[in-house]
Structure formats: structure tokens, C-alpha cells
Structure P
Amino acid sequence: MNDRDLKIDDQIIDDIYKLTNGYADLVNLCGRVVDAISRKYSEWILYKINNLGMEISNYATFMKLIKSLKSDDARDAMNLLHMKFFSSLDTEKITDCNEFSLVKFLISEGVLIYEGDFQNSKTF
């Protein structure tokens, strides 16, 4: 803890964790935002709705992710993401070897998470 002895509303902490799946860089970014604005939950929600998307899209790590996912090498993985994962909030079982290799790429980029089955990462 720093010298300011900050106290952040537990609802904000829970919301940030759900929003980022605990992804350290995004948790850090959200923490810096919360530090800059009032630490009231209602103000966090308004900021999240109105400004956080732009803040994240300007973040260097996220820009690197976008560049990676737009590359020709990622085309098949992105098609799989759209066909299997964006069309459903349910988990997906992957049995095809080619799809499994694409899913591993998406996991490495932080787009999917693995919990026995594969599902969308809320960070993406």
C-alpha cells in the first residue's frame, strides 16, 4: 500500500476482476483509472460505460493484441472465434486438432480462457 492508504469500494474491485478476468495489465489500467476518478461505485460505472473502452483501446498492450489478431496469420483463429465462441456464451469442447491449435493461439493472446472447456475471455 502506498502513502495515501487508498480504500476502493469492494464493488469496484469485484467489477474490475469480472471485467478483466484478473488479467494483470488490464487490472492495472483499471486501477489507474479508479485512482484518477472518485472511488465511488456509481462514478466507476459511468466511467466504465462512457470512457473505459477508449482508454483500453489506447493502451499499448491492447494495441499489440489488436495488431496480432488482425494479422493474416490469425485469420483462421479469428474465424473460429466468431463461429464457435461469439455466437454463444456457453463453453465449447474442442476435439479437432486444427481447431485446438487455433484455440491455443487465442488463449496465448488472452482472448479465450481454459477452464476444462473453452470460453470467451471478458477482456476481449
Structure Q
Amino acid sequence: MKKLKALGLGLLVALLLLFVAQNLTALQHSQSLRLDLLFTRVESPPLQMFFLLITCFFLGFVLAYGLGYMERRRLKKTVKALKNHYARTEEELQSLRNLPVTGDVPSGVQAETSGRKDG
């Protein structure tokens, strides 16, 4: 498995280097970002494309990690609640198993008869 991970990482690095080599002039190009709103206009200083690309990748990674972290916390809370419910149900089942068997039928429950009447 370690060899497979190393091979995958090496392939990823090779693809990244190939991308950079083929797009070096485009990545060095400077571009300014502009936001036109109804009441104001905001423009950034000229930034190189590789900086914008890395920044967008990093922000996407942080956003995805944050959303995944919130989902994991929610699922852990659900698992904890379900484990507590399971433990309470097991305790109730054990207490019902330990009840003495009597011939009394609880009120509201009909006693089973040996002959069934079909419709």
C-alpha cells in the first residue's frame, strides 16, 4: 500500500510539473480583479495568475475542510445519541427478560387462543 501511495504521489507531482511547464507564460501573466457594485467599484492590484490559482485552491481546500469538519461533528453527535438510545433499550430489554413469568395477562392484551378464526 505504501508503494501505491508513493506511486500516486509521484504521478501527481509529475502532472503538476507538466502543467506548470506547459503553462508557464500564462501563469506569469498579471491580472487585476475587479468588482463593480451599484454604489462602489473595487479593484485589486495586478496579481500573477499562479498566485490567484494557488489562493483559489487554498480557499477551496479550507472551505471543503470546514464543511467536512462540521459534517463529522454532526455525525458524531448522531452516533452518540444512537448509542445512548441503544444502551437504554438494552437495559429495558434486560429488565423485561428478568421479570418473572406469570399466567396473568396484562389489561388491554387479549390472550392467545389455540384456535384461530380466519375471516
Structure R
Amino acid sequence: MYQAHILRQRKPTVLLHFGSSYSISKKAFLLGLSLALIQIADGLLTYHGLSKLGFEMEGNPFLRHLMLLEGGCGGVLLFTKFFALSFVVWLTFQAHSKKWIRPVLGFLTGIFFSLAVIPWCFVILH
């Protein structure tokens, strides 16, 4: 007896248009937005934690060195998070043409949330 395989039809990709020349998928936009919000949360929590507990709490030795040279964490964090957010925007727009970027955005969101946001919340609240 022959059984017909029923293939699930794929939903059409929902595109978001930015101007006349840029469009990205809604999924890529949401992944990029999630990563951008996590980056902003990490920057705010890092600033709060370092202001409260000192530069020694910064886990990145390069950033800690820059903070000690600058005498503060605000400018260094602002510069690094601006660079990170610019990279997230670039990745998000690239995700439409390069399908492998979407899982990378999701992976990075999970990594930053679990290795940056959660630890800072724990350190600040305790």
C-alpha cells in the first residue's frame, strides 16, 4: 500500500522594508533586536556593577586595562557597546542574504544573556 507523504508547506517569509533598498526578514529583525537589547542591558548592568564594585570586577582584561587608563568605565563601555550594536545591526541586515547568520544571532543572544546579563544581575543583587 502506497502512503502519500504530506509535506508541510512553508510559511512565506515576512519582509520588513527599510527605505527602498533594504529589506530583512521579520525573524532576523527580531533576533537582531533581541541581541541589541541584551547588549544594552549588559552595558547598563556592567556600568552599574563597576561603579558600585570597582573596575576589578570587569572580566575582560583588555577592557579593564582601558578603564584603568581612562580613569572610568563610562566612556570605554559606551565605545565598546556602540561598536557591538553597530556589528549587530550589520549582522541583522546580512541575515536576509546569508541564512547561517540567523542561528548565529540567536546563539549570541543566548551566550550574552547567560554569560553577561545573568551573572551581573546575580553580583549586583547579592
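Source structure of the calculated read-out (helix-only ellipticity at 222 nm (-39500 (n - 2.57) for each DSSP H run of 4 or more, over all residues; to 500), -20500) within P, Q, R: R. Each of P, Q, R could give Cα Rg over 2.2 N^0.38 Å, for residues 12-83 alone, but the derived value 1.52 comes from R.
A value of 34 was derived for relative contact order in percent (Cα under 8 Å, 6 or more apart); which structure in P, Q, R was it taken from? Only one of P, Q, R returns 34 for relative contact order in percent (Cα under 8 Å, 6 or more apart), namely R.
Computing semi-axes √(5λ) of the Cα gyration tensor in Å across structures P, Q, R gives 68, 24, 15 for structure Q.
Throughout, read-outs are computed from the coordinates displayed, never taken from laboratory work. Note that the structure is a prediction, hence the values are computed from the model and not measured.
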